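Engineer: Below, each structure is written out as structure tokens.
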Structure I
């Protein structure tokens, strides 16, 4: 069952995740969800874009998903199998919707929900 909830930016674990993935982010809107998308569409369309980062908290390794527009960058990956993401890796998304900063969403597996909740 999909579960999404707002979470406090004041939590030091959350600050660490956001600072590692999106160091220029100055907002306070943070959500955590156990839904992991299979499509990682990351290009501007009508003033809207999602920026994706894979993050491993134990090693603090960050992997930014490159822009992957189907026409301009057709060879960039656009999909991921959520089941193949390791348990210790988070998918972190920063969303701009119609020019407005919607905030950060941390996508984690169901087993990890209690750790950040």
Structure II
């Protein structure tokens, strides 16, 4: 989780709390998290081609790792269960791979 700023982490953490209390703006116990919120600014992110592929993959993988780390920490500290896109965290990570470049739905179950 070393690749996100404190502002990015706190923003996601805040949404997890809102979902925990069933008061999230997306819908009750579910937060809608966009991948770009876990990535540093990168002008080349939307560019296509082999030249940018490795860099883009790294941004996606770091975003996945950061989101999962935040969710695991939140779940551990607050004795709750977190699902992403209706999957347990570890299963979601194995399914998503390098494809996390848009959004996901994070459900917090107390």
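Every read-out reported here was derived from the displayed coordinates using simple, explicitly stated rules and does not represent laboratory data. Just so it is clear, the model here is predicted, and its values are computed rather than measured. Cβ atoms are built from the backbone, for glycine too; each structure is taken alone.
Engineer: Suppose helix-only ellipticity at 222 nm (-39500 (n - 2.57) for each DSSP H run of 4 or more, over all residues; to 500) works out to -16000; of I, II, which structure was it derived from? List each step's numbers first, then the result.
Structural biologist: Values: I: -3000; II: -16000.
Attributed to the structure labelled II.
Engineer: Of structures I, II, which gives 35 when relative contact order in percent (Cα under 8 Å, 6 or more apart) is computed from the coordinates?
Structural biologist: Numbers: I: 31; II: 35.
This value belongs to structure II.
Engineer: Oh, and also: Out of I, II, choose the structure whose coordinates give mean count of other Cβ atoms within 10 Å over residues 8-15 equal to 16.4 when calculated. Present the calculation step by step, with values, prior to reporting the outcome.
Structural biologist: On the way: I: 11.6; II: 16.4.
It must be structure II, since only it matches.
Engineer: Same structure, new question: Could you tell me which structure in I, II was used to calculate distance in nm of label points 7 Å out along Cα→Cβ at positions 32 and 88 as 1.8? List each step's numbers first, then the result.
Structural biologist: Details: I: 1.8; II: 2.9.
Structure of origin is I.
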